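Read through the structures below before going on.
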Structure P
């Protein structure tokens, strides 16, 4: 088990998340679905260690989170979160991907090799010299994901990575996510409002409502034979709020 959460809760002006137990296995793609305000992004931020829970325990490879700041930083460097709205440097595509590698002390030869490899994987070799602020939404999202996986990641978290994109770019990004997952055995956790997308690319699906996991299981079972009636109504598009 790569990540395990037990007794996790989070409150703001109300309780937004209460997870009794959640386990994420290495190398799988997880899709998180549920209505707006269900707590999906909060869960993503807690998994990525951006938001501390109010209670509960977080295990990584079976060990509870370290208290030491340096050890916690080492753990944070094993994961990355890509948001729906990309924030790229006003520089070339190549330099956007290379920047983080340089900041972490990689040698120039290593940076060149890694960036060129990633550009090939995301199908953007021809756009390496293009300024990032001139890219389309789909192209920018591909750069953001490539930048995130430039390091030796174990966990990639995606918050609505294809929202507001056209079908062609959605297909490209989905293919890229699957390719990166298979090539690097990266565990992927993706929040999406597109239930068809979750069914297409996820190995496991979590349906969250009102801050709680209603049901979790293999994607095909969730969409064809869910155990919970709420899940059935949601995936059939009949759950009304």
Structure Q
């Protein structure tokens, strides 16, 4: 799926590509979240991050984010959805070690979503913000990510990078923007908090296992950034904070 999207981007003459997509699952049936890579990179430790002061991102250190108001879930009032997203963004913003300024900008009434545009689910060719909460998409969108994905994928974050560049020489791909898509089956704020962690360059962590004869999944340690849904979680754990600080503690002096 990512390969086909990148072929389309290349044919369009765009200077960005989808590097990977990270998703969280319900955990039902033993399914745990995964990272889908556009290319097989050996140990698959593909990583990317924004460049402070990147001239291709307006030359600023702020990370601009927005919420698409077009593709809202029909199960929860828009005001409640936006409030949940605001709280999740605030949770990451308020981590003490981080000086990253997360700045909300309006969506101007557009149906933002480059991924959904490429996959034929509406959206828009192009992007406005560094990080876009691109909305709640139908089952077919999640089934295009993984077989039967609509039954267990709760949210997915796509990372777009500038083609073949590492202008700050840190060994990471230069992130152009990220988009997050949601399935409205589970608690909105829990999933938003998790996917926003991906949006801010944090990966899955923690061990997920099932005891012999036991019905449920176990998490070690229990954290927002576990790869499967473990229940209502609207506050960051120490492990989440530690991961965030390792990414952002020295921003923008990286």
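Taking 54, 43, 40 as the value of Cα extents along the principal axes in Å derived from one of the structures shown (P, Q), identify that structure. Value 54, 43, 40 for Cα extents along the principal axes in Å corresponds to Q out of P, Q.
Each of structures P, Q was scored by FRET efficiency 1/(1 + (r/R0)^6) of positions 82 and 146 (r between Cβ atoms, R0 = 25 Å, to 0.05); the highest score is held by P. Among candidates P, Q, the computation of distance in nm of label points 7 Å out along Cα→Cβ at positions 18 and 74 that gave 3.7 used structure P. Looking at structures P, Q, which one was helix-only ellipticity at 222 nm (-39500 (n - 2.57) for each DSSP H run of 4 or more, over all residues; to 500) calculated from, given that it came out as -7000? Structure of origin is Q. When distance in nm of label points 7 Å out along Cα→Cβ at positions 154 and 178 is calculated for each of structures P, Q, structure P comes out greatest. From P, Q, which structure was Rg and Dmax of the Cα atoms in Å, for residues 114-193 alone = 14.1, 41 calculated on? Answer for the origin of the read-out: Q. If FRET efficiency 1/(1 + (r/R0)^6) of positions 34 and 106 (r between Cβ atoms, R0 = 35 Å, to 0.05) computes to 0.60, which of P, Q did it come from? Of the structures listed, the value fits Q.
Bear in mind these aren't lab numbers, they're just calculated from the coordinates by the rules spelled out. A quick note: this is a predicted structure, and the numbers were derived from the prediction, not measured. Cβ atoms are built from the backbone, for glycine too; each structure is taken alone.
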